[in-house]
Structure I
């Protein structure tokens, strides 16, 4: 989370946006936005998506989620496993 927060901060600075402006654009308090940049695990995924949208990265989300090489490799090794109700 800390590395992600640093990347968000760098992207914001490259766009010459302040933390105040980001908090207004994402609809959260400045304190909450700063928590994201610091990599605090209490920040929710919805805020991250809003921030990615403001920074112009929201179009990349489908590609990021579509590729899961580790998951595909694990599935190949172990076979597909699905959880479900087991009567017992």
Structure II
């Protein structure tokens, strides 16, 4: 469903967020590139990657200035980055 919806949108698409699926599962299910591989949950002692950045058009090599800051406002750590 997500892949079909994304194809209807113009330009490069990146899906970012808490998908409640661990590690590489979302990338495998969608057959998209996993842009970030960082443990984000729980924020006080990250052990699992539940938060993802995925794309069919963008690759991990295009990601610059990756930050996973602990802002102390959520049980998940945020993902922030720039695309080259």
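helix-only ellipticity at 222 nm (-39500 (n - 2.57) for each DSSP H run of 4 or more, over all residues; to 500) was computed and gave -18000; which structure, I, II, did it come from? Kindly include the intermediate steps, with their values, before the conclusion.
On the way: I: -18000; II: -3000.
The value was obtained from structure I.
Calculated for structures I, II, FRET efficiency 1/(1 + (r/R0)^6) of positions 1 and 41 (r between Cβ atoms, R0 = 25 Å, to 0.05) is largest in I. For the set I, II, ranking by distance in nm of label points 7 Å out along Cα→Cβ at positions 33 and 49 places I highest.
Consider the structures I, II: one of them gives 13.3 for Kirkwood radius over Cα pairs in Å as calculated from the coordinates. Say which. Present the calculation step by step, with values, prior to reporting the outcome.
Values: I: 15.1; II: 13.3.
Corresponding structure: II.
Identify which of structures I, II gives the largest calculated value of distance in nm of label points 7 Å out along Cα→Cβ at positions 17 and 73.
Working: I: 3.4; II: 1.8.
Structure I comes out on top.
Rule-based calculations on the coordinates, nothing more; no lab input. Given the structure is predicted, the values throughout are model-derived calculations rather than measurements. Cβ atoms are built from the backbone, for glycine too; each structure is taken alone.
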